[in-house]
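Structures follow.
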Structure 1
Amino acid sequence: MVEKMKYISITGHISSMNHVVSRYLSRYDIQLEAAPHYPGQMEPFTNVNPYSQTLEKAANFLEVLGSAPALHVPMSGGQAVNMVEAAHLAYEQRSDSLRQLEELRKAIGVYIHRLQPFEDFDAPLNLMESLAFIHHRFGRMPISHFRQYETFLYDDEKILVQVCSRNKDFAWVVYFTPMINKDTVDAVFSSLHFEAIPLIAPGDSEKSYPPDLLTYWRGRHVAIEIEIKSLTQQSLEEAIGSKERLCIACEKVQALYAAFDVKKHAALSRGRRIFTFVGWMAERDAAALESEIDSDNLVMFSRYGETADAPPIRLKNPPIIRQFEFFTRLYGLPAYGEIDPTPLLAVTYTLLFGLMFGDVGHGLTLALLGLYIHFGMGKPLGGILAVVGGASVVFGFLYGSIFGFEDVLPALWRRPMADIAGTLLFAVGVGVGLIVLSMCLHMYNAAKKRRFGDLLFGANGVAGLLFYSAVLWLAYRAFFSGYGPSMPTALLAMLPLLFVAFKRPIMGLIERQGGQDAGDFEFNVRTAGMSVFNTIIE
């Protein structure tokens, strides 16, 4: 369902702003908006966040040390900032051996990045460096210039090129040529925007083939990272005395930065004595916040109805249905006050998937895979896959099918392949029911939004539903009773389509007493033709 929202404001003296941020704004789910600014009366809060520089240092430490332990350590904001700054100073004065390791790690990372495109090159690099009469170069060139090489130079006997890898932008190649042609061939490839890539290793290695070199240096890179992390923790513990307290201080700094960053939504009165926060929150949460602030003498709370601005759309559904909000957001959220299609989507999508893919074995496989993706990888599609997989299992028992075999389990309902005609008719009936249901939901939304033109004369309104029902009735009589539609009956069935086609001029005539014109006749005719075409196609 689309949750009802309320527009609220929180006002107080500037000295109580930190109190409001920590006690209310950090605990309640409020979508803050920029408070209205009136020159000379209300001005935006423009103070620079004082924790910006310390935040970057804290983030670097947390990346090295890991997250803070679940301990409660009393620590003020000033103590946290001082501890992070002291730790950063100690880290800047770290030993030369640690600096050398960091430089080696960086060099190895650059070498791995250069060598990776040539991983499939099957030749020892040290042997190639010892060639006296053959000149070679590793590098890359834009894919457009590589195609020029293939067109004009591919058959040149003085040049041998091996493509190691390519993507949509570049081709990584190594070319060979006799040493006597070195300068000429280098000039040709330079004109093709060839970029030479030196593959000089950052250290000694017994390996020579690119795949072996990559495996070796990737292992060295990981080992050096572990050693750097260990030495960093050791140096910080010597300077600070407690890694756990430093982690807690870093997370405290992050919280302070986030809390101060909230203040940018505030507006300040002239003289910067009074602040105001405005935003949207759920109606139930707004009532709870109002009752809590009533007993707070430092703050004043105001709750308004819907403003001229459209409220933010927030969907509220049970957990199993909430998974399908992924599809709702993919196709567009409903307008505020309209029906949330997610519950209907969840039910119909699950049932249709089970109807079309009913199989115990395949469904169970999908369900287990979905649970792994949802809980193991945190992907929203995993929950959907688990639900539809469960539906597939249920219908698999109804169909008596397991891994495509229909002679192992008894069918609790029917076997679709044994009655194909009945299966097709059932599918058509389900489709008709879904279309009619969607039309009814559209009419409900139109009535709720007071869009009476769409309600009465829209393709998905009353006129469209009558036309669709008439077509279904004529099709039923033709296929099952053998009676074709007569001319009067066909014309009568087409009558609702005329209302759909001429919805705009009809609404113009109805609203003419309000001073609105029905519009240009030629434009109305063209619009009517397009409406008829779209309605028939749909």
Structure 2
Amino acid sequence: MGPPGLSPGTAPRGFRGSSPGTAPRGFRGSSPGTAPRRYPAPMPDFGRNSAVSYTYAPVAALQQAMAAGEITAEALARHYLNRIDELNPALHAVITVAPDAVTDAAASDERRARGAPRGPLEGIPVLVKDNIQVSGMPTTAGSPALLNSRPPDAFIITRLRAAGAVIVGKANLSEWANFRSTASTSGWSTLGGQAANPYALDRNPSGSSSGSAVAVSAGLAPLAIGTETDGSIVSPSSACGIVGIKPTAGLVSRTGIVPVSPVQDTAGPMAATVADAAALLTALAAADPRDPAVEFPADYPERFQGTLDYTGFLDRGALDGAKIGIWRAGSAAANAPTKAVLDAAVAQLGALGARVTDPVELPDAGLLFEPEGVALKHELKYGINAYLKYLAAQGAAGDGVPGSLAELIEFNKRNSVLVLSRFGQEIFEEAAATSGDLSDPEYLELRGTATQLAVGALEAPVREHGLDAVVCLTGSPAWLTDYVLGDHFIFGSSSPAAVAGWPSITVPAGFVSGLPVGVSFTGPPWSEPRLIALAYAFEQATTVRRVPALSGF
């Protein structure tokens, strides 16, 4: 299952200066001893699967089918595991298959038979990005340095299990959440190889939640969890033609997630539809006493308690009378066909009754990048050092797992033929040169400047025009994967929301030369209910999304 390379029960070859032990049962990744396999653009002929009617079925339909006895959770899990087995050699979307997935699904069937389902995701398969801890499997961030780690469930995974979900595997990602090199290639990791865009395999899926986006788009799982520091949920969701929700910072716990930034990091749902993303957000969102970085507003106790059902805000008529501002400067670098996608979306918003202000400006948004970038390097050193120390204290590190960012850099140098084969670790080295002290006046000034710029940029049009949401193109169509020049990043609009901690939802809006392009709805903190309603109304009216050409399985 998955790309050829590591055999189950064997350790990756070629690592020096550490004791790698043995690979986890069910490991499915590219062999670190060889270059990631590259595939031509046309999809291979994989054959057909008998359960095709369930592959792209929404969560509500899957629940209805299981409740009616038309399919079991075990059969559903086997179906998606079979699709991973068939398609992952080309897509490289999955690093690890959960060894207990079928057993957990059978247990879900038993609960349903007793009339005691645990929650709204009972029996639903979910893939989890491999920088989020899941007990019984390594959490690697795509790096062999963490291959021997065995940490306990992250807080959001305990929430997911309580809702009844069946975890079927860990999704590939841009190694270290795409914060290792200034010339990186999104979707590549040493352990997972190069994730491919399912609409054209030589195109990039963007990142860093690359495997999560590819998997949902290609029907390897109905739901996936991604993480974002800046763009890592919304960008791959847009490039792969799915829905992604980047929540308000702090709505979803960060405990048990390999960190980049304690300020900007968040996990979030990735799904084929707004309704499915809302169902997954319902399971994920709750206050975590071990993650006190963001205090919940006193007037939102249901969110603090994790009892808010976000599917209750789905409203086809939500755009009628809604005040929407269009941020065109965020996609000023787009070509004419891509800008035409935004024009069509704006026209549709107006036709649905929205009161559109076009354009609106986000003052000084272009000044964000320098203070954000340097602040993130301080936070990376702090976060990685703290996380590796936590693994050691938990007894979850395993043999050979580095104990600090400095040791991680040395690990990569010792194994440079494998780990640094595609690009370097300039960001790691620049982060190591910072103090890594979050009370450092230099850091505080940088972070304060970045936050002030981001919040000011978004608040200006929202207050001036009384907006419900700012709408913009999420990012450019997928670029050709290129290991020589790195990512051909034309534009992305994620930074203001990411730095400010505001929520954002991307929804498919159109195609450029057969490649998906999404639009983002961004609103003030804790406005997820309103954004979900608006995004759902747009999605239901436009029905833009179409599955990639491999949909016949």
Structure 3
Amino acid sequence: MRKFALLSVLILMFVVQGASAQDSTAAFSCPQTGGTLIVQGEGDPPSLSGLYANDGNSLAVTTFMDEPLVLGGENWGDKIEPALAESWDISADGLTYTFHLRQGVKWSDGQPFTADDVLFTFQAVLEDDNTIDWKNNLIQDGKPLTFKVVDDNTFQVILTSVNPAILNNLSIPIVPKHAFTSTSVKDAPYNTNPITTGPFKFVKWETGQDVQLEANKDYWGGAPCLDRIVVRFISGVDNVANALQAGEVDFARIDGADLTPFQNNPDFTLTQTPRDLMRLVGFNTKSKTVGDPAVRRALITGLDRQAIIDTAAAGNGTIPDSVFNKSSSAYQAGLNTQYPYDPDQAKKLLADAGWKDSDGNGFLDKDGQELTLKLVYSGSFALMGSIAPIVYDNWKALGVNITLNPLDDATANTDIYDNTSTDKPYDAFLSGWGLFGTDPSHYRTFYADDTSYLAYNNPDVTALFDQGDKETDPAKRTAIYQQVDKLLWQDLPIIPIFQPIGVYVYTSKLNLDAAEINGTFLTGLKYPGRAYFTQAQ
């Protein structure tokens, strides 16, 4: 085996005759220890199991406790880095990945972490009845990957063909085999009382109030500096800002709030950083009214995205020029020509597509079909509630008969997120997605699957995703996904409204230099175990 440093692996791992990655995690010595850090969460998580934590409320808690084999996949940052696997080797043919697990790692109940836990986790993910989001990560060419426990500290993943995205795909939180009676984990007690390997461990969940965690003193990365973390549930950015000022919360993200009380205030530190998220309008591309890409191009031209950023996010966002998040390795600034806000041009584009107000009722129509647009969104997602009226006003001014339909959480899940029918009960939806990691192949879930939220099926796009999934030359692979980006920028199955800039505010008594504020983690902290108070609490 030829050995390469981690950065070299990221660049060359698929064109060399075998490769390995080595752990670069550096030990951290706490300048100060003790204290309880209170952070903000929106509300009760649907699950405390890392296998089901793929929503904001759950990730706000589980990211402090869980760990995957490697970082860099969905929800786990924007760089491929060792985590529970301290290194890995790749066979000369690129088909066998041998992961060398950290030795001496303990679960929060004191039991040892072994390769059997990794095998159990992946087997549970693959079980149909568990309905775990990461299942497709472990399937290749229609069949599950092959896994092998070599010994307690060595685990192998065997592919049927080379997959450049495999490390991103394996970034799945590992759960302990001994905490379950079988691989049927959907209704397991673990989901509300987890056992984990991360820097903090679960203590108590007060429904409607908070989740309490304490330091994992046996953490392989060194005992955390803090004694405890409490994720306190506070909804609404203004309420969160008030809680910060009142000392009820120590650290929070308050995009969209009035920052005046925190600016030039010695009691607080304010940091802004891009977040790996996209706020968007998603279209039902089989809709009778917005199924035509020409209509969607008119709608993006007639949408004042900067006004949305200024009004709904207090200016904390950037207008995208891609359907990929900027964290994607395929993203290239300036690759696509921007759609500037121009209502007159939008009206012309609609007219060119055949939409006229033939009956004088103020709404456009074509071949007897009025240009109606049912826009749905989760009513509990306050940001979407702020965006919706602007979309309504902009598009109604174009002659679109738009209706706003806020949904309760259960209906939003049924009608949008869990709906695999190609017959969608909406024309468009407001939502957000992100934390996908670096590999653009993840986006095929949305752009190359007509059972997705978008019901989108463009054979040219799907063929390019198929090529990109197998291409091992990094430059050629990037070029393929940039072709995807160009096609989607014309078709616009989504309107990317903005990518948010996270505004993090915290007490000046808290030092987060080594904890690393990082917008590619839901919590905003890459290394929470390195956060510490500069004064005794």
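Work out which structure the value 21.2 belongs to, where mean count of other Cβ atoms within 10 Å over residues 390-397 was derived from one of 1, 2, 3. Comparing all candidates, it corresponds to 1.
Tell me which of 1, 2, 3 gives 31, 28, 23 when you compute semi-axes √(5λ) of the Cα gyration tensor in Å.
This value belongs to structure 2.
When distance in nm of label points 7 Å out along Cα→Cβ at positions 126 and 398 is calculated for each of structures 1, 2, 3, structure 1 comes out greatest. Out of 1, 2, 3, which structure matches -6500 when helix-only ellipticity at 222 nm (-39500 (n - 2.57) for each DSSP H run of 4 or more, over all residues; to 500) is calculated? Attributed to the structure labelled 3.
A short reminder: the numbers here are calculations on the coordinates, not readings from a lab. Predicted model only: the values in this text are computed from it and were never measured. Cβ atoms are built from the backbone, for glycine too; each structure is taken alone.
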